[in-house]
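Structures follow.
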Structure I
Amino acid sequence: MTNQQPSSRALNIVLWIAQVFLAAGFLWAAAMKLLQPIEKLAAMWPWTGEVPSLIVRLLGIIDLLGALGLILPALLRIKPRLTATTALAIIALMICASVFHIVRGEAAAIWFNIFFAAIAAFIAWGRGKK
């Protein structure tokens, strides 16, 4: 019987692609939440104009930490298991964001959160195996 599992090298490459993609998304979101005026953000994301600006900025910091946590531990090989832990935290964040949008009647907007949670789950699975 042949082994149907992908090689660990191929899996590692796919995991890195997923990590860079997800980190890029979180870096973009962090930059938007940290650097854009709230009024400009509210035109794109109405909720940002309806919550305290401190919350929006704090979420930007959380997004930035998520992006760094997806890349730095594995890249620097310093506590690389933190990459899997970060991915689990991102899943929790995406669940909270989905609930927030559903409560606001914005259920159609959670596809983004579900997509990012799925990528984070793959990363948590792949990086948590070691």
Structure II
Amino acid sequence: MKFILDNWQLIAVALASGGMLMWPVIQGATAGGISTAGAVQLINRERAIVVDVCEADEFAAGHVGGAKNVPVGELEKRLPEVVKNKTVPLILVCATGARANRALATARKLGYEQAQVLTGGLKAWREANLPVEKA
């Protein structure tokens, strides 16, 4: 007990460091993300549909090949028009993954149970040297 009282600051730093190291693991488990390699497999094997939730100008500047553009603000209204089959895997993409994580809740609420977010977004896609189209 004396050790704990004498070294409480070191223990606090160790716990905080451990928490920061575990944060990406915890966040990844709840985010429902998929890696670029996993996304390519879903696209090729299960005909997954890629939906880019960026704004139209960002989409025009560069997007995953074959992606459909549905800005996050219009997702609830336009997603059922763009992707009619709710059983097909859906990969949500944005520039970094932040907007796609918000869009995931909307997609699941609309009944797209196989919706996933591309972890790292378009940035990770480019870093993996995968093809990017421009409109």
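A value of -16000 was computed for helix-only ellipticity at 222 nm (-39500 (n - 2.57) for each DSSP H run of 4 or more, over all residues; to 500); which of I, II is the source structure? Mind dumping the intermediate values first?
Working: I: -26500; II: -16000.
Derived from the structure labelled II.
With distance in nm of label points 7 Å out along Cα→Cβ at positions 103 and 119 as the yardstick, tell me which of I, II scores highest.
I
A value of 13, 39, 30, 14, 4, 1, 0 was computed for P(r) over Cα pairs in 10 Å bins from 0, in percent; which of I, II is the source structure? Mind showing how you got there, number by number?
Numbers: I: 13, 39, 30, 14, 4, 1, 0; II: 12, 39, 25, 9, 8, 6, 1.
Label of the source structure: I.
Among I, II, considering only distance in nm of label points 7 Å out along Cα→Cβ at positions 23 and 39, which has the greatest calculated value? Working shown, then result.
Numbers: I: 3.6; II: 2.3.
Max of distance in nm of label points 7 Å out along Cα→Cβ at positions 23 and 39: I.
Thinking only about distance in nm of label points 7 Å out along Cα→Cβ at positions 71 and 95, which of I, II has the largest value?
On the way: I: 2.8; II: 1.4.
Checked I, II; max of distance in nm of label points 7 Å out along Cα→Cβ at positions 71 and 95 sits with I.
Values quoted throughout were computed directly from the atomic coordinates according to the rules given, and no laboratory measurement underlies them. Remember, predicted model here, so these are calculated numbers, not experimental data. Cβ atoms are built from the backbone, for glycine too; each structure is taken alone.
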